[in-house]
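So, here come the structures, one by one.
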Structure I
Amino acid sequence: MRIAEVLLADFEAEISNTRRTLERVPDDQPKYKPHEKSMSLGKLAMHCATLPLFGYYILEDDGMDFMEPKRPHVPLEFTGHAHCLEELDKSAQQCRDALGRASDEHMLVKWPFRAGPQVLSDAPRLRTYRMMFFNHLVHHTAQLGVYLRLLQLPVPALYGPSADEQWTPR
């Protein structure tokens with residue numbers, strides 16, 4: 001089995017979890033923040049929806065420099081959860097397609113991640129994909145679950161039952 005096939009199974013499960021969480025984000029509270037240092041609900045939701053683009057960039061590009069980006073800035077303007085879900089579908093499809101094309105050799109090539117002269121990471125693409133995109137997505141989807149709880153909204157059962165619903169393996 002290819003590396004990408006294993007990653008793709010995990011990817012599909014986490015995109016499903018992210019989708020189920022984004023479906024519950026209310027349209028009327030995009031500026032809600034649980035703390036002054038927190039990201040707003042709308043911005044966090046859009047960040048989750050567009051994070052698969054980062055996975056796509058890791059899979060398609062030879063590296064990234066934050067100080068000199070080659071890709072356009074993705075606006076995180078929340079206009080409703082329907083738009084958020086559309087963005088998730090688009091970004092997930094791009095990442096899914098790139099993952100499907102990725103050979104084991106491609107996944108083992110180093111992927112330099114920089115901020116100008118500072119090297120943030122020079123790990124193989126596989127590790128960078130897992131750490132900088134995949135774990136990042138899981139983290140922020142979980143954050144959204146906390147926001148939902150604080151807003152008294154039902155939290156989806158993602159890895160087991162939540163206080164609001166039973167879990168069924170997907």
Structure II
Amino acid sequence: MQIKNTTDRYGVVSKLLHWVVAFCVLGMLLVGSLLDVLVGPTQGAVFGWHKSLGMTLLALMIVFMLWSARSIKPRYPADMPFAQKALAQVVRYLLYISVTAMCLCGWIFTTAKGNPPVLWGWFNLPAPFVPLSDSLGHTLKECHTYLAWAILGLVVLHTIGALYHHFIRKDDVLKRML
């Protein structure tokens with residue numbers, strides 16, 4: 001089992017980061033959508049878990065982007081149209097940017113509202129240089145919500161692309177990430 005990527009396959013580090021981030025993002029989207037329907041202490045506990053996982057996801061995204069920037073990428077199939085290659089790149093970069101931005105927005109809005117994350121119950125982790133501000137908190141909470149919808153759309157597009165390659169084009173694009 002190879003650690004690093006080759007021109008034909010992703011390595012174990014890229015695969016692990018991809019799938020851990022993917023499951024974290026899906027879990028965050030699901031839990032985030034339920035936060036408004038939960039009440040009482042359950043809501044507080046789930047919200048605390050959501051913020052801790054969001055901070056963990058931010059750290060994972062930084063590692064993932066650094067690893068990705070330093071790693072070669074497997075080549076696309078030779079017969080893949082340029083427009084599909086470009087779309088795949090755009091969706092990948094938009095996912096990196098939007099997931100990172102969503103984590104940052106969540107961190108800043110909770111800090112601005114005076115309720116910063118308590119990382120896994122161990123210590124407070126307020127965003128540096130962020131003042132208490134209801135208006136800033138409100139604005140970034142809205143951005144956080146819009147980014148969640150954008151990420152959901154990008155995940156659907158990314159998944160459709162992978163399934164298209166697997167079932168219709170019958171190439172190895174999906175297999176090399178499994």
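Bear in mind these aren't lab numbers, they're just calculated from the coordinates by the rules spelled out. Here the structure is a predicted model, which is why all the values come from computation and not from measurement. Cβ atoms are built from the backbone, for glycine too; each structure is taken alone.
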Problem - Among I, II, which structure scores highest (criterion: Cα Rg over 2.2 N^0.38 Å) - result: II
Exercise for the section: Using distance in nm of label points 7 Å out along Cα→Cβ at positions 25 and 65 as the calculated read-out, with 3.2 as its value, let me know the right label among I, II. Expected result: I
Completion exercise
Comparing relative contact order in percent (Cα under 8 Å, 6 or more apart) across structures I, II, the largest value goes to I
Problem - Of the structures I, II, the one that -23000 was derived from, the read-out being helix-only ellipticity at 222 nm (-39500 (n - 2.57) for each DSSP H run of 4 or more, over all residues; to 500) - result: II
Problem - Top of I, II by mean count of other Cβ atoms within 10 Å over residues 17-24, largest first - result: I
